[in-house]
Structure P
Amino acid sequence: MSHPFSLSGQTALVTGSAAGLGFEIAAALAQAGAHVLVNGRDQGRLAAAATAIIRKGGHAEPFLLDVFDAEAVTARMASAPPIHILVNNAGARDRRGFLDMETADFRALIELDLIAPAHLTRAVARAMAKRGEGGRIINITSIAGPLSRAGDAAYTTAKGGLEALTRALAADLGPHAITVNAIAPGYFLTEPNAELARDQAVGEWLSRRTSLGRWGQPGEIAGAAVFLASPAASYVTGHVLAVDGGYLAHF
């Protein structure tokens, strides 16, 4: 491979990519040569994100779609352009304790963080298999998949399920030359973590708990996504790549 990390000629759909880790992944895929569909539910934010990527020399366009709406996904993907790379990044979180949640609340988060990406993946993978060109699917899970903490039961369950789904789909879709992998982020300085980041005690805890002793910067997620989407990862499937500063490895 003369250019093992080149994504030239590929179209990538990154869900929830108007900001945060999703935006960083979308920008990195575009820098590697992919045409990126920047997805979300706010047209204005999508336009701004796509413009930012284009200004950096990448190719991108807004892709307005509520990926949590199964009917909308089915209708939109039927007419979508051929997608070679799918990154399931969009998700939600409910930090209430298990005893404070009703079954409906628990089920809702499972629907958002596990069922919705499975539904979108099925639509994209069917088209990939029909074209017979293979493809790349990357699920954004979490270190909350293999580990748990109080007050996060529904999210941990959903992300653990998404990690298991990654392995299951690797087995199912391998015969179609479609690889399915996951990235498990650790503690990143993103908007949802802004309150935690302002807590000095959390920063001090991370300095002891992670091998690198610090928060992750959002752009540090990008290399893992480019690798798993690229020809360099052609024989990697069913794998969960932790990008966590050594959180899972550190005792």
Structure Q
Amino acid sequence: MAPQVTSWEGLLWVSEETDEDTGDFKYTMFATMEDDMIYYGQINRPKTDISFQQVTDALARIPDEEILPQWPEDFTLTKAPQELPSKIFIKRPKLALYDVFREHKVTHLLQKSLAEEVEAMEILRSHPHPNIVGYHGCHVRRGYITGLVLDRHVHDLESYLKSGYIIHDEDLFMEALESAIHHLHSLSWAHNDINPTNILVAEDKRPILIDFGSARRVGEALSTSRGTKGWIDGEMKDYTTSETRHDTSALTKLRTWLSHPTFED
């Protein structure tokens, strides 16, 4: 039985989808979680026309094996403790892509994407850096990895500046971020998706690099997760390989943006 939904804020994900070509409304999609079980539903009406009971009735559980990586029996990965520390964030599969991937029968790519990010975080756990998000291991339930347990920080750089806060020493901020990127490159990895939403601002104002879903070893092919439009050094169709130049180009753009930030609606 699906969990009872009583508010939009209580959902794990909700989005009104439109046709890319015409802009016409298509459907509202939503997802929630209970006991680390993910439920998904969609209704062909806008949010304003949907009751929470209708949302609850539309929810169906996504089988673990459809979108979650299996926990390896050889225990080569780090398992997060049952009692989780405070101020953590559990990163789940990218449910924003579930509807499209389901339509094209490639939902296994969500599983693959999460497993790839686990690999990156395991490398960084062995080689930590103060400006790279802390990783506590995999959240494991029923023999599957249901999420990555990471340190929580309230603001990403874009929302931080949009809320009226300022970076008092932009050079120091960028030097710290560049140090994190150079550290990643020294491990023969590249991030490949540096942009203001993938940089958090810690309480002590340090930049914290997050979202390693596009991170791969230098020279490896990128898969479903790759770059962000406006922050890549070329066309998305050509953005297919993990390269350090992707990061250095994005850092140059970020330094310019930080001096005169602009925000999309």
Structure R
Amino acid sequence: MQALLDGKVALITGAASLNGIGRKTAQLFAAHGATVIICDLDEAASIAAAASLGDGHLGLAADVTNKQDCERVVKAILDRYGRLDVLVNNAGITQPVKFLGITEEDYTRITDVSLKGTLLMSQAAIPAMQQQGAGSIICMSSVSAQRGGGIFGGPHYSAAKAGVLGLAKAMAREFGVDGIRVNSITPGLIQTDITAGRLSDEMRAEILKGIPLNRLGDAKDVGNACVFLASDLSAYLTGITLDVNGGMLIH
């Protein structure tokens, strides 16, 4: 396999969960030669996840909704590795609730992780990328932002993920002059810990009727897209939204 990320230092948020998109992305990044920093709320889980990738990787604890935590993580990376080439803003949480059932606390909790977390971690990372004159930021949105709702996420989740798309495009426009590329990925229904055990056979069959490729997505499908956007193969792409949904939404 051609190593597409040799020499790159990559930070992935929300990547400690065993079957999540972030963890699979970390594995693929490491396989392609990157040095990977896994950042999650649980320090022990982050350290264990990084160790599972092999030598030289790093696990750190941080709350992406806390500005000081984000700055501390980036400082630790720069102190240890001297650079930061890739940021994957993957951290996010969801809640299956109808519109009228969303409380203010629900709204703040859901939007803070996906949207505010993307803002704060990007703010922490961008100065180092500006100094290098290069960088790739990948923001994890969702098909629910495009189609106005998802299967496991409420309207506030859709709003947060739609906000991620707008924020990423604005960053792409502002920081392209610095050699920093900012792109978004919109996964469809991906089999992760969030979906495990929640899909009945009837639900699965009904969902597959709307997916031309006739299967649910795997975390690896999204991870491969992250590898592409992190690598020089996408050197002339910025401000794009890359759909990884099996054709669930064609537009």
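Taking distance in nm of label points 7 Å out along Cα→Cβ at positions 70 and 222 from the coordinates of each of P, Q, R, which one would give 1.9? For distance in nm of label points 7 Å out along Cα→Cβ at positions 70 and 222, the value 1.9 is produced by structure R. With respect to distance in nm of label points 7 Å out along Cα→Cβ at positions 22 and 198, the largest value across structures P, Q, R is given by Q.
Just so you know, all these numbers are worked out from the coordinates, no wet-lab data involved. Just so we're clear, the structure is a prediction, and the values are computed from it rather than from any experiment. Cβ atoms are built from the backbone, for glycine too; each structure is taken alone.
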